[in-house]
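Given below, in the form of structure tokens, are the structures.
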Structure I
Amino acid sequence: MLSWLQHRTVAALGVWGSGFLLSSMATTLIIVLRGTIPDFWSIIVGNALLAAAYGILWGGARKFEGKNVSILALAGVGLWLAACSISPIYARPEARAAVMAAIGICYTLLAVLELWRGRGDGVWRWPIMLLLLAHAASIPIHIPVAGAWKHPDPADVDLLTFMVFEAAFVSICASYLFGSLVNDRIAVAYQRASLTDPLTGVTNRRGFFQMGERLLIRTRFANQPAALIMFDLDRFKTINDKFGHGTGDEVLVAFCRLATAQLRDNDLFGRIGGEEFASLLPNTTRQDALSLAERVRAAVESASLRVGDHAIRATVSVGVVPLTNDASADLAGLLDAADHALYRAKEAGRNCVELSSFVAESAPLRRPRDLSIHKRSAA
């Protein structure tokens, strides 16, 4: 709950905090005050609160994954109250404990399932998932403890000690790990924001270099060909001067939408700067890279952006650098080679695709990292 007060926008923290508070109230009624208050409060109400706490645990996991808290989170309370209305179940402590164990196990596993489904977002979920799985495995211990509550033998005392210790341990660790989940997600969001171009939503130059170098290493390790394509929108300055920078921004966004529609999921695409973009294509031959570049060029040429009464048509020049599996290059060298090919495309009249002759000779693609990319006033 204290974490939620610091991050009010993260509703899952408030949901989980409410669940822990209900669990504490339930423990007080079921264990601490047992025998000093009527059974209605210690058995029926206490376990109903515990069932609600388990349901809220699942509801918090759903909220963390961006889903609504389902009304089924309170189904455990209804199931418990229905079971208490059946005399043979209410009369036997083991039967009551079995019902509560089933409720607790089901909700705990549902929470783990929600967290498992949301994996892949860069948040480290395994500690809390393993903790919840271990807790679900220990819940059946409550059944023999409940059956020997009034006349425990030494073995039952040991089980009760373990049950209390496990509950305290899980409560402390789970509250910490749930908070860590949120902190990890916030950190991942900031990291992604630092690697994303805010206008177009594609990878920025920093992110392109960071992810591109790793992609090149994996490509070499797999002994696969690759290719790098650089795009430059033709006469983009004229669009800005004639229609305004707002329209120019729309053209950049539209181009990214057209280009990424032609790419595969594992292809890297980013904005290198201004109106220049690049794409690193793993496991791609020279012919496949040329075909892709031509598809993007044709898609841009045939598309139009309407601004008021004007239809803006843009074109793009493209430089392609194939990388064979026997060549070595860093990303800066590939970008420099692609920039040379792009410069030739501009000199050839723009709106065309040029292949880097530098790579066609299968020579190493080494270029100094501090070599700047050409600035072309004609662009």
Structure II
Amino acid sequence: MAADAARVIASAPDAGALEEVRIGLIGKNGSVTALLKTLGAMSPEARAEVGPKVHGLRARVTAELAEAKARLEDAAMAAQLASERIDLTLPAPEAPRGSVHPVSQVMDELAEIFADLGFAVATGPEIEDDWHNFTALTIPESHPARAMHDTFYTAGHNGGPGTMLLRTHTSPVQIRAMLAAGGDQPLRIIAPGRVYRADSDATHTPMFHQVEGLVVGRDIHLGHLKWTLETFLKAFFERDDIVLRLRPSYFPFTEPSVEVDAGYSWQGGRRVIGGSGDAPGHAWMELLGSGMIHREVLRAGGYDPDAWQGFAFGAGIDRLAMLKYGMSDLRAFFDGDLRWLTHFGFSPLDIPTLSGGVGVRG
């Protein structure tokens, strides 16, 4: 019977036929199962002689069924792999894609440009105290920036020592960086990040983005500041004809202070940075504020103002993005309109270069 069972098992052409063979041999009413049922009616002597043979037969049949099943499954898989092929030349199915927000893209560009100039990126808390945000920067208590209508104070605070607020600029990062340096080593940092002011119109939002730069060293002068800003703006706008005009101004934390204007012209209904503002068809536009660090700010940062000098500058990241990429309304940056994000967004593969550009526009 063992030989017959082996022959039947080997002749099964597929898994379905093999299952029928299994049922016929060791199923509830199978032939091998019927032999096992006869053992109960035998005498002990006969059972001792026949029982091991029947159990051995069942074990061999079970093993042969398992081997045949594995063989048929392997053959079926090989046939399936041979018959089913994926055409890799077909285009992939269209899938939803996100994009990099223009503000994030510009922040990456700024970091790349200033890294090439030897600047590190510094960060600080967005919920700041009054001393770092105002007092250490020599902003007097009567200054309008401290007023409730311009500054977001936390609950229960409205000015004075210990007051907490949403930072109104990233300048507190400069104070923290100077204190961390210990007042005895040069510094070269930029501080990009979110800032908050109570203002909202086409060119202002309650939350916006700033980048501030700080250089502290020995024998630093205004010429270093002008060269740094020219180099930065030429790289960012990817033009060699950037012309700057420095105008005397006033900021509590710099002395002397200068407003930086850039020449621009109207092209296709948008401002295009480049050229001198005194040239025909051109005008001047205020781009950022800057100046030499005030002696008292150096002192608040732990530096001896008789031995160390430095300069600082600040610009709105959102405004830089608007000028470079042709956007007209600052509020659209934060509306979350998918159409706007699709049009102005960048692909993750648009990696900023050291010249301020990107590889392939999304």
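Every number in this text was worked out from the coordinates using simple rules, so none of it is lab data. Every value quoted in this text rests on a predicted model; they were computed, and no experiment measured them. Cβ atoms are built from the backbone, for glycine too; each structure is taken alone.
Thinking of I, II, which structure, once helix-only ellipticity at 222 nm (-39500 (n - 2.57) for each DSSP H run of 4 or more, over all residues; to 500) is computed, gives back -12000? Source structure for this number: II. Taking FRET efficiency 1/(1 + (r/R0)^6) of positions 100 and 260 (r between Cβ atoms, R0 = 35 Å, to 0.05) as the criterion, the largest value within structures I, II is that of II.
Looking at structures I, II, which one was relative contact order in percent (Cα under 8 Å, 6 or more apart) calculated from, given that it came out as 11? Working through the options, I get structure I.
Highest-scoring entry among I, II, by Rg/Rh (Cα atoms, Kirkwood Rh), is II.
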